[in-house]
Structure I
């Protein structure tokens, strides 16, 4: 058995310097190594050529053997590549899918029996006919077959089944038993206040002390990574500890109630003034709560004239703050009226 040549520190340094920009062939020629060996070492080091994974010889061979007899999803899973990458590589290798297999009368007869019956799932029909679902749908259209829509309404019996089994079964198992989608069961659990909620992770004194010492001294995301928490959680805890000078970071139940009652009746700026929040904070919270104004507030002539005079002299964010408008609406209006910021240099 031939022993593989061990990589030296100099070779590893060379591959790190040149592989990303010049690729495996360049490195292989300079180090007197095989192309496959360079690709393997690059994969171990987590290096990518130009942001893309180069194709290895064994991958090409696998693709040549199975491109015409296996599903694209199966090949993608084996090679750990996406479908578009597989199709593009097959085109470079001049590989083509075989012509569509003709449907026999027996297959058509079986399809007429299975497709209209909701007892048979898509996967079952595809497996029985040994055909991809896309090809089956084409034949369904040719035969003008119809499949009744599933009734996803919650009857009294289905709700009682959910309540009875919600603790002993997973939502996925309940969905399969009721012939529902998983999201349908999850939504029902939320609507009926049976949604499983993970208990919030309590803050330790050690974490609080670390935040007191380091908040605003090191990036929030680094603190979050250290404790396995989100950046929002760090910011919220900092506000509770009195370390944040950001105005009104946390929303109380009363504030959210006021926002729900008045969003659309008052402007975001007016709501922000009453609640001690910024306009962007009001708009952001309204979006999270799924609130909509239901109407568009048109720009006045004075506002348009103000934008014409100042767009490019001050930022769109500053204009938005002065007019009490979202920044995106300022940018959109400037684009609509062809108002330029004047920051771009003319081409020579």
Structure II
């Protein structure tokens, strides 16, 4: 989704509850469960009207969703979906691509945009629709890639210098600090909690990946679950719990939860495959310890899952999905992400309790 983009945004008709067009469907379905009890959830397709592709990436506790969409010309734009189902499209002025990556509790979006020269920089969009752009000071046009924003407007992400990436954090007051774990060749912050604590991963001299935790005072701690050949981090919740995946020596992925005290819970989706490139990935965790993510089965097909705090795992697959990828869960247990249909077209979804 980085080619043939334009800056103009076609008009998007509003979608109000009870008046959704055919491209936004609602249905009820039972999810697969490791237990015998039946669970009914509401699964809603989150497709921007008239888009040829939609990717949902983040959801706040009110149920507002952000992501990106492609128009008929292949141009990429940002969107906000309100709790009543109404969509608002937006672009960074002058951008050839606008790509939201995270949404905080105040409906502020952070993301990446591409300019006419092919440079990537960061932006925020506030709830009053004010868009502010930024680059890491001293590194113009090097590439700034924010990944997360907290409710206090703290932002983390990475910036590039040559073939190397470094971490950054922008405080609520606008102060910028850059950082790298010891021995890092590539630093990839993934999330920031409301206390300013950051989790991510980095590659060492041998390009083996490890997780890291950066406290609010800047102290760094590397971590790896037992048996990990490569460790990757995707999210941190407001309690400091971290989730991600690690690959074992055979290339099989295993999902993990790292608690604030440093202990690990490793888990697998029941139908996850056990060969190279297969297995389970934890993408997001909420305050209650509920986790959303995906797994690849023995046939190579990717499915979504929702894991309750008690360890019960249920699969998520919208009807017609060839591949499902939940990426975010809010504190109410609502999940968002994307799925691919048989033609390879991406659709967003919202899973409500």
One of I, II was used to compute P(r) over Cα pairs in 10 Å bins from 0, in percent, and the answer was 6, 25, 35, 26, 8, 0. Which one was it?
-> II
Computing helix-only ellipticity at 222 nm (-39500 (n - 2.57) for each DSSP H run of 4 or more, over all residues; to 500) for each of I, II, the value 0 comes from structure II
Assuming 1.9 is distance in nm of label points 7 Å out along Cα→Cβ at positions 285 and 333 as calculated from a single structure, say which of I, II it is.
-> II
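Could you tell me which structure in I, II was used to calculate distance in nm of label points 7 Å out along Cα→Cβ at positions 189 and 205 as 2.7?
Details: I: 3.7; II: 2.7.
It must be structure II, since only it matches.
For which of the structures I, II does the calculation of relative contact order in percent (Cα under 8 Å, 6 or more apart) return 13? Kindly include the intermediate steps, with their values, before the conclusion.
Working: I: 6; II: 13.
Clearly, the read-out refers to II.
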Value 0.05, calculated as FRET efficiency 1/(1 + (r/R0)^6) of positions 149 and 317 (r between Cβ atoms, R0 = 30 Å, to 0.05) from one of I, II, is from structure I
Of structures I, II, which gives 1.00 when FRET efficiency 1/(1 + (r/R0)^6) of positions 45 and 325 (r between Cβ atoms, R0 = 30 Å, to 0.05) is computed from the coordinates?
-> II
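Computed from the coordinates by the stated procedures, all read-outs in this text should not be read as laboratory data. Note that the coordinates shown come from a computational prediction; the quantities given were computed from them, not determined experimentally. Cβ atoms are built from the backbone, for glycine too; each structure is taken alone.
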